[in-house]
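Each in structure tokens, the structures are laid out below.
Bear in mind that the values in this text are calculations on the coordinates, not laboratory data. Just so we're clear, the structure is a prediction, and the values are computed from it rather than from any experiment. Cβ atoms are built from the backbone, for glycine too; each structure is taken alone.
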Structure I
Amino acid sequence: MDNEKATPEPGQQLDINEIMAILPHRYPFLLIDRVVEVVRKERIVAIKNVTINEPFFQGHFPGYPVMPGVLVIEAMAQAGASLLLTEFPDRDDYLTFFTGIERAKFRRPVVPGDQVRIEIKVINWRSRAVRMEGVATVEGKVACESIVMCQIVPRKKKATASAAGAVSQE
């Protein structure tokens, strides 16, 4: 898949460059490293490689680094957004926003050196509102599970100065 706005084929893997062509997130907030499975409108499996170089480990917690649970859920949401936005050829015109989190459970800590496997399954997809079930595992053991809801919304166009000096919407 090149940098065009193609939709992944079932089973296709996405590397970090292809993920960055789909998601607007960037360091330090891009929280998935690879997509290993895609089934359009149904499911996606992503990988997050956790390293001690993550900026949040400086304060969470000194001497006992643990990935914040909210960031594990954010990684789930980013994996889900990767699935959703591939359905929009004009995806640069849209963003996905959390609208809810249900039944979040944290079963074990995620620490440096862990490889987190994030499995997202679409429960309900209505136009631009989506409900997904996510499970994050490390070495086959559940670290976190949650239902996340999001909405796909139009991105506001950036204002630019026109030749006359006025501000316009592109």
Structure II
Amino acid sequence: MTERHRILLVLNGAGLLSSAVVIGWFYMFMLLGKIVLWPIVPEIDVQIGGEARAWNMAHLEGITNGLMLIGFAAIAPLLALSARQFVWLFWSSLVTAWMFTLPALANAIAGTRGLAFGGGPFPGGWVNNVIYVSGWPPVIAVHIVMALLVWGAWQKLQETR
């Protein structure tokens, strides 16, 4: 993997971690039902929709996926992949990280789950269906990522004999 790709993974990871911080603020304000930043800002009543577990999921998706990208940048030298395979790993990682995090945030805001077209046992509607369909690229990408990680590490291990 090129140094530029590694740096871009770290920057995207930092972007996801930063988004997790912002989501975390909204999560806290949703739980409290008000903005509480005393003594900086007086209490302000707010009604942020969604459920606690959806906000928790969005927050943790940002953290997990941000750390994942930074981890991939760190371990890239331990993988024996071709230049083309590294490009696939890079783009599949970005699709996985962002496209699992952003729909989780959309679910928290919209009060949907996006787990089944039409909602399944959860509330449906067009927002749910858009989120559901947007989940397919990262579902495919994460499998590409995992296959390339295993293959690259295995190949590197074989080189150490």
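Brief remarks follow.
- Among I, II, structure where Cα extents along the principal axes in Å as derived comes to 62, 43, 23: II
- Origin of the derived value 0.6 (distance in nm of label points 7 Å out along Cα→Cβ at positions 132 and 148; candidates I, II): I
- Which entry (I, II) yields the derived value 4.2 for distance in nm of label points 7 Å out along Cα→Cβ at positions 44 and 140: II
- semi-axes √(5λ) of the Cα gyration tensor in Å, for residues 12-83 alone from the coordinates reads 35, 13, 7; which among I, II: II
- Structure from which 21 was derived, relative contact order in percent (Cα under 8 Å, 6 or more apart), options I, II: I
- Taking distance in nm of label points 7 Å out along Cα→Cβ at positions 60 and 92 as the criterion, the top structure among I, II is I, with the largest value.
- helix-only ellipticity at 222 nm (-39500 (n - 2.57) for each DSSP H run of 4 or more, over all residues; to 500) from the coordinates reads -4500; which among I, II: I
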